[in-house]
Structure formats: structure tokens, C-alpha cells
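Dropping the structures in below, format is C-alpha cells.
Throughout, read-outs are computed from the coordinates displayed, never taken from laboratory work. Predicted model, so just to flag it, every value in this text is computed and none were measured. Cβ atoms are built from the backbone, for glycine too; each structure is taken alone.
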Structure P
């Protein structure tokens, strides 16, 4: 079996997960070590393992995440500059999106025998991965710290985020399962029966509002995206009316995030912060975000219509 085009990125992620599993094992947190170790194994060998084993491993990881959390990792060392101040974190980090876009544009131009070496999605992920590694090394040089310190600090942050970091991946997979089961086709049929096929603006409204609503139900835009995109965006807007798929999908995803701001189902975004901050009203975060989410959703509808519609 040939290597996946993103195998090196998966390997880098697996190294971080394996290091976290090792440090968890050193703290006698066997459940945590097994959880992160299983994820490291999935990122490394999933393409070569039987699907039944991969599914069983993910189910086991889900069960392990339900166990009581173990002792958090001890922070190795706080970084301070020579004058005793804490280094500004945003200065190097702001390079990540800039480098990502630059590397993505460069990667799209690389061809072999007249064909692009990487697809648009792969180019974006490679750009993001290379920009993160570059900023990690640049930060180590600027702040005169060992690269290992940045690596271990990332492991510690991952430990504090815990199983919530896996939630987008799991929900994206759930959305793919729904799409494979034909839910997108049912959504498409429902929309066609209600919305006139020649009314592009109403179709845009159905897509953007559907993304937000389905996200509010599922708790994450990653689960809504494949269903609504395959059900509405691709057949009714891209194929039928020639809409530009790139801004359509990007702003459609952002419309889903508007739904994230307004739902308690997105517990890792809206309920966990309220609990950690000991806010008496558990829905205070949602109440504060809802007006912004509603306004952005309206704006997104018009952005999709004017930016993605063919001229």
C-alpha cells in the first residue's frame, strides 16, 4: 500500500500524541496513556490496519475518555526573557496564517507531468503544517530557547485540552457517515420540494441557514458540513447554477460556526468555559454570543450570494 499524501503530517501528530502518552504513563495515568497511545497508533498505522481494528480502537478511546481524568502534566519551565518579562506570544504566532496562505499558493503551482502534485485540500494542510513547524523553529531562535521546550509545552497544552481536541475529528467523521447513509440526498429532495430551483438566493439561504441549524442540533459544524454541502451546495448551487465552490464552502462552514455560537450542544465551546469560570448562569456564554452569531449568519448569506455567484 502506498503512503498517504499527508503521511508526514500524520506522523508529526502521532509523535506529539505518543509523547503525551509516554508522559501520562510516567505519572501512572494508565487510562490517559492508553487514550493518547491509541490515537497515536491510529494516526500512524490506520491505513494498514483492518477497518474493524481501527473502529474498535476508536471505540476503546471513547470509553477511556469517559474515565476520570488523571493528574495533569507538570509544566517543565515558564519562559522568560533576559529582562525578566514574559515573551509576547502573538508576535511569532501571527506568522502561521500568513505562511499557510503563502505556502498553499506555492504548493498549488507545483506540477509533475502536467498535473498538480497536491490537491487544493492537501496544499492547505501542508501549508499549515509547514508554517507551524517554521514558527516553532523561529520562536526558538528569537527567544533563545531549546526547540524541545516548545515541543513539550505543546504536549502540555494538549493535555489540558484533553479529549475535546478530538471532538471535531469525531464529528466530521459522523457527518461523513450521515452523508454516506444518504442524508444529504434526503436534504436535497426536501429543499427542492420547498424552494424554487431557479431562485439562487433562496437556495443560498437554505444552505447557510441549514448549516447553522444542523450545527446547532449536532453541536459542531464539522458534522453538518458534509451533509449540507453534498445535499444543497454541490448539486443545487455548484452544479446547477455554477457557483464558485471555494467561497461557497468556506463561508458555508463559517455559517455553521454561527450556529456553534448559539447552541448548548457545543459543550466544549459554550458550557465548559462557563463551568471553568464558575459563572452562575451556565448559558451566559451563549447569551453573550447569540447576537453576534445571528448578525454574522445574515452577513454570510449575502457574502455567499455576491462572492460565490457566477458573474
Structure Q
């Protein structure tokens, strides 16, 4: 069979990056680097793939000479490397390979004032402090002319006017062999007064094994029209978000209970409880019958 070119290796291996578990993209990248074995081609071609990964996973970065953090999404992305931080009104560049920001410039003259966006952001910060301590928030007006990337994507949103609220909260605990991410995209359509949400939950546990939980939910809720009172409208939006996220959490808990009481129970073989771990790498050397017999005695 003909060997793949370095370019083909990069493109195929790049698919692994797109599904890398939370907090483990560097590990996957290093593995890919070994597989491709061509740093020049890798550096030349991996940029767009990393850009897609960083925006899809809401990577957060700090602006130069600032403590302000901004998340990278397709909703504030001008092109592969340029983004806008609506909180500071700055446009900046991001190097997806070196994971560094640069060239921050004032962009306020292109953005203008947006009172409702500010109200949504204030409500969002309060919401994060209550439910996702350490989480990151982005609130972006829907502007398909300024941000053509998301309007051209396969999962482009239908709303022509409104706002996108992006919430990300990562929990990295490699010393305990797990990493997790809660990621939510909420779209408020100001024309129909409808809120739609797309939530993704990903947990990876890898002590003596490899277990992943992946949950995706899409939900929607009508929002009471309070356009004459923007602060109240922003409160209504986040009240709906809290309600829908609570429903999703309860649904996940119910599924866990079902898995524990029925599905997993049916999969288990009826074996004695040893209360000890098995070294699966040495399983061929175990005399299972003898060891189980010793335990029973």
C-alpha cells in the first residue's frame, strides 16, 4: 500500500485533535507530531485545524498587557487568526500553534454602543459566579457581515438578529486522572423572542482504563418580551437558561441511575468481589481460579 504523504498524515491525524478530551489537546498534538514526523509540513498545515479546535472548544486567552480574558469562538472570529473582544472593544491576533495573542488594537469605532449586550454580560457574570466558578463567558451580537465564518458553517444559526451567549467551564485534574468540560451556546433570537441552547458535556476518566462521557443536548424556550426594559429582558434570558440547564442536569442524573441499576448490572458477570485491582497488563499470568479460590478461603 502506498505510504501517505506528510500532508495527508497531517490532515488525517488532525481529526484526532478535533475530538481530543478536555485539557489534553497538547498530549494529542505531541502524539501527532511523532506520527507525522515532519515538523515543517506540520507547522505549515496544522494552523486551520488548530483554529477550528480552539474555536470549537471555546479556548480562552489573555490580551497583551491586560488581565482581560476572552474566549475564542466562531461568533467573534474575523478570520483564522483575528478575533474581537467585545468587552474591551479590542481586535487581536491569535497564534493557534504557539497559543499566544498579539497585535491588539482598538476596534470600538466599528462596534458602537450596545446596551443590551452589556446587560446580558452583567447577568452572565452573576450567573457564572453562582453556578460555574472559574468559568468563562462571551456575549456576541449576531452580525453575519462582520463575522462571515459562522454564517458559512454547516451549523450556522438561523437567527438574523439577536445575541449568542457562550459559556465554558473546564475542570482539569490530571493528578486524579480526570478532566471535564461544560460548554453551552445560547442563541437569543430578538425577532421571535426565542432562546435556543446547545450544550456539550465531556468527561474523561483514565485511571487504569479509559472512560469518556459525552452528552449533547439541544433545547429551546420562548422568552417573555420585555424589550422596553432591557435589564429585565436580560434577566428573563438567564432565568430561562437556569431553568433549562437544571432540567438537563436532572435528566443526566436519571440516566446515571438507570445505567447503574439496570444496564451496567446486566453487563456484569456474577463473580466474587475481590476488593483489589487487577493489573490488566499481567492478566495472562494470573491463575484466576486459584486466586479466587484463595479469596473464598
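In this comparison of P, Q, the computed figure 30, 17, 13 for semi-axes √(5λ) of the Cα gyration tensor in Å, for residues 115-242 alone is attributed to Q.
When mean count of other Cβ atoms within 10 Å over residues 187-194 is computed for each of P, Q, the one that comes out at 17.6 is Q. Taking FRET efficiency 1/(1 + (r/R0)^6) of positions 67 and 147 (r between Cβ atoms, R0 = 35 Å, to 0.05) for each of P, Q, which is largest? By FRET efficiency 1/(1 + (r/R0)^6) of positions 67 and 147 (r between Cβ atoms, R0 = 35 Å, to 0.05), the leading structure of P, Q is Q. Here distance in nm of label points 7 Å out along Cα→Cβ at positions 123 and 219 was derived from just one of the structures P, Q, and that gives 1.5; the source is Q. Of structures P, Q, which gives 15.1 when mean count of other Cβ atoms within 10 Å over residues 179-186 is computed from the coordinates? Computed on structure P. Given -22000 as the derived value for helix-only ellipticity at 222 nm (-39500 (n - 2.57) for each DSSP H run of 4 or more, over all residues; to 500), which of the supplied structures P, Q does it correspond to? Derived from P, not from the others.
Ranked by mean projected area of the Cα convex hull in nm², which of P, Q sits at the highest value? Evaluating mean projected area of the Cα convex hull in nm² on every structure, the highest lands on Q.
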